[in-house]
Structure P
């Protein structure tokens, strides 16, 4: 997991992302609204991913974001069911990010009720926060979970099932986003339900990293 920064890493952190397994070992998942402004807008520019960010330090380096992928439903109409985005990060010191850090698995069609661990970076702080709780169905394409203190900046935080404390990885079945771009209060968060359409978006991102 890590924080998404503006201005190539020299700006503020405003969202959260996590490395997901892929053949090219360079895909990071976040929320679509973190990287694309939605209807009538376009992709953000000059972003960077800082895994393990803490206390102003980048212990695992600052990784340049080179490509971004959102679904057309988000880009054209800000559809909250598609508020999921993927970015491709470039190499750092000749290494690929998943080779350095490992990666979470990408999961989909996992059902609406799962015990998940969510780690994210509130915009006003310098440290990540974590919470474990059970998800519930909010509506057809949205899940919800109650976790305290998930303010702005935690958008894109991964919802991990089967979390392994030894490897510190799990299976991503959601990200903070979707309804109200993740929730209007700090204590209830939402995620689009990862269905076949989100799997197709992941596949598109995998295709982009090999181009």
Structure Q
């Protein structure tokens, strides 16, 4: 235990995902040793991100504009929609350069244990985007873990009645893993080998 504000900093850093007590302590002491201008710049960026970044009005991806750069790009294929759990998954898929369609970010996955059901996700907004008939294929790219599979199954059941081609990323992604940690080659092959489920 450290005094006052030092322990507060360690405690706050420890709240970050993937940062345990020892890592939080290391980061805290790194910040204490860092140049004050660097620390101020970090603090300023953190505040600026919270003030300026919000979710795209169309797809739910993070952006500083009303629409993200993908939704506002007329060169993207508007007939193919890739459904992902989080914005970080969009970045992972974009790195593959295999997908030229558009995205829909759910904002999470179905997880009864965590109290997240379909109503807490952006599924209603997804259905709204499918109403005008522009989209002909929906690719489900949820994480290959229990929550992601539950979400994919729910979406497949729901979308199979709409007359769309519904596909899911091919196997090759590690079960229990997250899309953001998959390498470009594995993700690229998963896109190439996706299989139709309905439609």
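Any read-out appearing in this document is the output of simple, stated calculations on the displayed coordinates, not a laboratory observation. It should be emphasised that the depicted structure is a prediction, and the values quoted were computed from it without experimental measurement. Cβ atoms are built from the backbone, for glycine too; each structure is taken alone.
When mean projected area of the Cα convex hull in nm², for residues 105-168 alone is calculated for each of the structures P, Q, which structure yields the highest value? If we compare mean projected area of the Cα convex hull in nm², for residues 105-168 alone over P, Q, the biggest value is for P. Computing helix-only ellipticity at 222 nm (-39500 (n - 2.57) for each DSSP H run of 4 or more, over all residues; to 500) across structures P, Q gives -12500 for structure Q. Supply the structure label, taken from P, Q, corresponding to relative contact order in percent (Cα under 8 Å, 6 or more apart) with the calculated value 16. Corresponding structure: Q. Taking distance in nm of label points 7 Å out along Cα→Cβ at positions 1 and 89 as the criterion, the top-ranked structure out of P, Q is Q, with the highest value.
With distance in nm of label points 7 Å out along Cα→Cβ at positions 25 and 113 derived from the coordinates and found to be 4.0, which of P, Q does the value describe? Answer for the origin of the read-out: P.
When mean count of other Cβ atoms within 10 Å over residues 65-72 is calculated, the result is 19.2; to which of the structures P, Q does this value belong? Source structure: P.
Structures P, Q were shown, and Cα Rg over 2.2 N^0.38 Å at 1.20 was computed from Q. With Rg/Rh (Cα atoms, Kirkwood Rh), for residues 17-120 alone computed over the structures P, Q, the top value is the one for Q, the highest of the group. As an exercise: FRET efficiency 1/(1 + (r/R0)^6) of positions 41 and 129 (r between Cβ atoms, R0 = 25 Å, to 0.05), calculated from one structure in P, Q, equals 0.05. Which structure is it? Working through the options, I get structure Q.
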